[in-house]
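Taken together, the values in this text are just the output of simple stated rules run on the coordinates, not laboratory data. Nothing here was measured: the structure is a model prediction, and the numbers come from that model. Cβ atoms are built from the backbone, for glycine too; each structure is taken alone.
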Structure I
Amino acid sequence: MQERSSVADLANVLRRELDRYSPGGKLPSSRALVERYRVSPVTVSRALARLAAEGLVVTRPGAGAFRARPRTDSAPPPGDTSWQEVALSADSATELVPRSVDASGVLVTLAAPSTGVIEFNGGYLHPSLQPERALAAALARAGRRPGAWGRPPTDGLPELRDWFAREIGGSVTAADVLITAGGQSAITTALRALAPPGTPVLVESPTYPGMLAVARASGLRPVPVPADRDGVRPDLLAAAFRATGARVFVSQPLFQNPTGAVLPVERRRAVVRIAREAGAFVIEDDFARRLAHEDAGPLPAPLAADDPDGVVVHVRSLTKIASPSLRVGALAARGPVLERLRAIQVVDTFFVPRPLQEAALELVGSPSWNRHLRSVAAELTSRRTAMAAALAQHLPELALPHLPSGGQQLWLRLPESTAEPALLAAALRAGVAVAPGRPYFCAEPPAGHVRLSFAGVAGPAEIAEGVRRLRAAHDELRS
């Protein structure tokens, strides 16, 4: 059982048993709870902390945990926040593109489902695939470095910037790199730097919902450019630049989310050329380069590696391949735009915490790093193959247009007779959470889709069970 499930289960049990104790009464010791429920001391500690946060339990260091006494003071009357509806909408009448913050597409991959629900909607590696021991060792070593808790350079540690520059390749140097608090932060900074509010920004269709949410929250107008199994179509990209006058195109050329497409060499060159002719920037989100599968073959170099004119603003991160909490990424750019990116980042965040940067350096410089990369490549390959085979056997109605050679997910098209919201609801009732396709489109989608992650589950056995549950959900809709 996953740790978070154990914590929730134990907290529920203790919550039900609180009536056995009088207010102020002492609960069994942590050791007794460990033995009684056969869980780890960490699980007991976290379960008690959860009850303490709910005001049900009081913990006293050295004394134990006690049932909280009921509060005698009456709750204050609720305030009147209705005025905020007017205040928050007052400026929208004067905005060319009203800013809206819709995090629903992002929360689908961040929210933890209920106990027992299989996570086909995850956005990160399962804990068993994360290098937890290597991360713990790296953080411990980083904390002992001289000056590790001091203020870092605003652009980031020189050694870490140099490492990212080598990862990008070509003629990119450390001077072209800024360290960011993960990829999402880097995308936010890039969009704010390159596109003023009210202007269009070209995006692949479908594309990453988190980027669409950032664009809309910044007052930008996402304009879709259709993609096929080889990625964005250059002819439609050129037409979109001419029709809209946009000055930014956001692209994921490698293992695109959600389709898994890889932009071929000739299209990669065309994308940069078309943007250059339009006087526009390309934001290259290279989030999945370290999520290549064993059968991916040689990977194309990033667009930024062969871009002397500074058309490409490159984004990458360590988060996807390491841990959701290792929020360390990089922006790479050339020319005057780099100063604008730097200024926005400094104003927004000052700098990325130095201990986190030091830990990232320790991690990527350790012998375990390459072993971790090889292990993840093998596991992702195995899980992708298992999920594709299970779907082909049990759910052939769901079309898989492209079997990716990298990334964490499969992108499936629903039959016309299957409504996307209905399937998602039935799947949850059957005990499996899947990501809806609708948030990946900034305009009307051509069909219903679902995104199934094979990286956020425990392994092939859980994948097989999840597909079985999805089959049951699909059958429920047809009955």
Structure II
Amino acid sequence: MNTATQSVEQASAGARLLGLLARDLPPDRLTSDPLRTASYATDRSGAPRHGEPLAVVHALGTDDVCTVLRHADALGVPVVPRGAGTGLSGGATAGDGSLVLDLSRMNRIVEIAPDDQLAVVEPGVVTADLDRAAAAHGLRYAPDPASAALSTIGGNIATNAGGLRCAKYGVTRDSVLGLEAVLADGTVVRTGRRTVKGVAGYDLTALLTGSEGTLAVITGATVRLRPVPVETATLAAWFGTFADAADAATAITAAGIEPAMAELLDGPVLDAIDAARGTSLRGRGAALLIVQCDGAGARAEAERVGAVLEKRATSLTVAADDAEADALLAARRLALPALERLGRPLIEDIAVPRSRLAEAVRGIAEISARREVPVFTLAHAADGNLHPIIVVDPALSELPEAAWEAAGDIFALALRLGGTLTGEHGVGSLKRQWIAEELGAENHALQRRVKAAFDPHGILNPGKAV
């Protein structure tokens, strides 16, 4: 089939789908005005646009999702599930002829069960909103991405998001007990359970978590909640070099200490935060390590952390109260917005074995110098997850070749150190060209067969993940 014929057939299928959706969905669900759909072509990653989506369906319930997928699958029209659009790997980008399935209006917290320490939610619930609702019962939702004030639970599950507290409490997958999801043909499946334990059958809950909308569309989740810690203790340490700070983070782990979080920011990131917030973090050192311990033994554990850091840091402080601790963590959460003020960020997301964190830091610095590309780096240091961020001129229509070369070098560095090209942001469209190198031929082929079993016509988020 030649390209022109294929385009005509795609346009015909799209027109038929819009007609069916206009017939079967309430009028407030469907948007096809190009002026309103254009913003759905990309996400926060800034991934290149590949045309404009056909339309957007604003789902209000599982039935809407079933209707969309049943018709789209029959006509072969690609569907891109989307939450808040805060993804950083191009996982929610939608090109020509694709239908965006916006789940952000499915935002009910259906149930909070304090005795079972769980919640049942729709995918559009904002992460921080769930955390606040749980707090009324003395509980919290442990996954804590920096975008928690904006990102949705469904998006977090789709990417298996991590966050600041994941060193101690795990990533999103560790807090998902069960899912309701809709397969490509509109079939509803329910996976998992409300119990903490359960090994009946294959673990489809874990498989769907992190599948980036390529296997099914998540329409509900049962998630684990945890007690709010009775106490927290927060330290801030500055260092002469970023590598020294990375060595210190590794030393905390080597000492057998498991903090709730250990966040590492380099000098250029501190400069950006200072410029955005009027602070003076950079004036105290070339790198900042923020460590928080929690639980009944938080203060004693913080003292052990302090003993490790005081031998290495140029300056060390313990937050006097919650307000001072919150200010430090707010600075960390605002790192990306501060960098977005400087230009368009290409945000990488490698992870390496914790013992090799300092090697990774030094390697990134070498790549930055060799490629002559500035790299701003922050890290979830306690689990070896680094975010080397390349910031480019937003006026450029596409990323400079040097930026892509530096990104490729950083991925190769991560793999060479026994790590991965994505720790928590997902593969999306931006990293797909490198995924086979990490997985290997046999693993990659098996994953494609899994994809085909769930989505035989390939309509779910095509061009992403695998």
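Quick notes on this one:
- Among I, II, structure where distance in nm of label points 7 Å out along Cα→Cβ at positions 7 and 423 as derived comes to 4.4: II
- For semi-axes √(5λ) of the Cα gyration tensor in Å computed as 39, 29, 26, the structure of I, II it came from: I
- Structures I, II were compared on Kirkwood radius over Cα pairs in Å, for residues 71-222 alone, and the highest value belongs to I.
- Structure from which -13000 was derived, helix-only ellipticity at 222 nm (-39500 (n - 2.57) for each DSSP H run of 4 or more, over all residues; to 500), options I, II: I
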